[in-house]
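**Q** Below: a set of structures, written as structure tokens.
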Structure P
Amino acid sequence: MKNLKKIILAAALAVLAAGAFGQSRRQQTPRVINISYVESPFNLQIMVMKERRMLETAFAARGVEVRWHDINSGADQTQAMAAGSLDIASVINSTSVILANAAGNPVNIAALVSRPRQSFALMVGPDGPRSVRELKGKTVAGPKGTVLHQMLIAALVREGMSPADVNLIQMGLPEARTALLAGRVDGALQAASLIIRNQEARMRVLITADGYMTPLLFTAVRPGFVREYPELVRLYLDIQAEAYDWIAANTREAVAIGSRMQQISADDGMKLFQWSGIARVMERSDLPAIQADVDFLYEQGMIERKVRPGDFILPNAYGSAPTRAEDTGRR
């Protein structure tokens, strides 16, 4: 009888402990989730999600407020995640992810967004350089530590040149465009709708990423966030998948949303959508492309140590549910 009482008491305590743990977890659910809003180059899924308030509705059911942050630069997004002020980078390029991880700032890839080969370009004036070789000694404006930066270096190396042959000035995309139009620089690294606007202003595309590299854009998460709230990361990815489905079923309406947000015509919006290389799931064949980026960045001295892509790609990137970092060995 005494042993039976002990068993009953132990069971009761276990139930109370489980209830207390469940209550603790509910209290720990964040009141706010911080997500970057990245329109460029033409990230239709994020524009659709914001316009239709898909994330706000889904997260409100969990008692979580969605807070958007207009951060277009991949480097700035990784810095914000390092500071803990950004939980999910809605769209970020592979170059920025690699640079961050190599610098000891862990960023986890959660899903592939697109492969936009035509959406990134180096543009020059109507009387500007006619070839990459003619860039020697010239000044180019654009964001450093990004896929555009990597594209420029890849083009220079292809011609037997070095990064030192060009004076790259750090500027955001709109500022770089303004500098190019004003004739203050010889070239500007540009993306998507800015390419079209520049062409309307008689600027020329000198090169695109096509043929030099395979740009990969991802949704990325702060490791600490996915460790604590894997279910919220899963919810985000589920809503993103719903956005893809809606775009496929309502393409013209979706493109109209993106065109309105980027203040371009519907025809230009459709062109950008076709350039965007939108993708739902990362493929195993993308892994060698990321590794090639790692090797290239290391060879060019942009990173001091090589990192293994498999160490910062979460299982859900290949279509499975997000796993806690401690369960996969990813920190």
Structure Q
Amino acid sequence: MTEVIIGVDMGGTNVKTAVVTKDKRILSKDSRPTRAENGPQAVMDVMKQGVDAVLAETGIDKSNVLAAGIGAPGPLDWKRGLIYELPNLPGWVNVPIADEMAKRLGVPCFVDNDANVACYGEYWLGAGQGTDSICTLTLGTGVGGGVVVFGQLLRGIDGTAAEIGHLKVMRGGRVCGCGATGCLESYASVTGMVRTAVEGIEAGRETILKEMCGNDLSAIGGKMISNAIVQGDDFAKWVMEETGTWLGIGISSLINLLNPERVVLCGGMIAAGDILFDPIRRTARELSFDVPAARAEIVPAGLGADSGVIGAAGCGLARFEETS
């Protein structure tokens, strides 16, 4: 029987699960509500239910499961499999999730930061295949990040490496959710893009966004900006391009620091296509050294919303092989 790895992506809204073979074939996937409001034990029960479901669908016996990899929000201790605290999920304080899930599943379990596993997913089975080193940026409410160097995740001594969203791009700039100022995240996330739009409208820029939001600027979101671009709104297009320019500034630092072969962008924002990618690539090239800039391809994610769950399986396999 085929040996497989389980991937589990523990999100605040949904738990995703996948069965993946050692030769990278995805056999089955599952997604179900996290039930985060019920606390850690209930969430881990949901995770087990997802695993049971994908194994039942494939007919694979637990004895053929090498390990399970879990992607979880941080901060966490990836070596011990311990989640320190999850500010947005109740009850998650010093939870030994790897040990708890190993008891439930009866297989070795490993945990990594969710942004790191998404990066590894793109490296292992997505847009980073065939490379030795990549960086990923996940563009959503914030900017997540991950780095693979010569096939290894860059985790840092405390497991806090690759917080790309908190690269500083502006002295004394916008206040970020982390409490610092001038972070890339405060300009290049969906939240930052919306803030750019609101600031422009408050400064008197003309745009159909005012009509679309009913003059309630708090109602503006990323989807509304995208819809305005489709309708030919020049200001909305400028907002997206400005966001791309900020991303290019941040990526130029990654290129100079890490010399990656590819920079992979994930998240719903990448659906904007060239309107976003053109200023990213142009700015990154202009601000980077010529040799690493020529090498670094800046590309959209290859796994879409499955980067995390596939990457969790890949990380689980890599760590199982390291400890075997």
Structure R
Amino acid sequence: MKYRTFTGTDVNVSEVGFGLWTVSTGWWGNYTDDEAVRLMHKARDLGVTLFDAADTYSNGRSEELIGKAFGGRRGEIVIATKIGYDFVNHGDGRRGQREIPQDFSPEALRRATEAALSRLKADTVDLMQLHNIRMEQVEDDAIWETLEDLRAEGKIRHYGAALGPAIGWMGEGVLAIRRRKPTVLQHIYNLLEQIPGRTIQSAAEACGAPTMFLIRVPHSSGMLEGKYTEDTVFPENDHRRHRPRSWLVNGVRKVDQLRFLEHDGRTLGQAAIQWLLKDARTACVLPNIYNEEQLAEFAAASDQVELSDAEMQRIAALVESNFGLEPEEAKFKGTMELPEETPA
């Protein structure tokens, strides 16, 4: 495992992190607390230090799992979590992955932070993220002033935002970087889904912001693990079961053209992580973790033969040509228009 430091801070994180979404929500299979904690301990043994939760994941469960796994080992890990969804009043009405109402008022952010600290069994959160912000929240000074106050009080060390829930949100990400210059932004980005992630990451360099990135869905919902075929059938409770068949068929055809990345012991899943880590602004990659075998594979990504310049160029050419396939309909959400440049 290798490590990177958030720009301008002393927070050092593993290049591969552990997202609690998979083991806490039941959307990727059901895990008991003991099974989840055992997987988290295994991750730490393999060098993983960043654990990313959200208070809304199963109404607080993801944070409780971190508290249960590392309550007495706080100094060994970096805790990232998210606030902004009002699951206290609306959590019982959740249907699958549908969004519930949000509340980013200063009072709600304070209550959510205190509750998160209690569940985490921690005195401070290393990285607090506003969960799936819209333009309204990017532009609301009171929200960002509240985060600054929480940092001054020692309840959080650094802050940022997660973009989503689905792929998109380019305008929100770029404006947040330009105007708020957060320590970290979390967003979707991978070899098969580079729009708008590439633009969001380039924005930090363009305006000189210190912002680094946590990358989720690095394997395009498992596609880049290289194990699906056109005949793959997903379990009843798997969210991928509800995607159009074209997603599976086109994805498999693209992955077949990336098989050249599998050599000298390097798997396609490891190559997908390495491609993201080629960008120095990527602080940490958050693959979906299902089991110990997969965890060990992803944690060892940095130890494998690095992607060569020739491989990077070949990837770029494939992406530019959409892998020789007909363009797919883009279903972006959020604001895809870039905000106008504003003085720093």
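**Q** Assuming 1.6 is distance in nm of label points 7 Å out along Cα→Cβ at positions 262 and 294 as calculated from a single structure, say which of P, Q, R it is.
**A** R
**Q** Can you say which of P, Q, R returns 18.9 when mean count of other Cβ atoms within 10 Å over residues 158-165 is computed?
**A** So the calculation was done on Q.
**Q** In addition: Going by distance in nm of label points 7 Å out along Cα→Cβ at positions 142 and 238, which of structures P, Q, R comes out largest? Mind dumping the intermediate values first?
**A** Values: P: 4.0; Q: 3.1; R: 4.5.
Looking at the calculated values, the largest one is R.
The numbers here are math on the coordinates, done by the rules we state, and not lab data. All values reported here derive from a predicted model rather than from experimental measurement. Cβ atoms are built from the backbone, for glycine too; each structure is taken alone.
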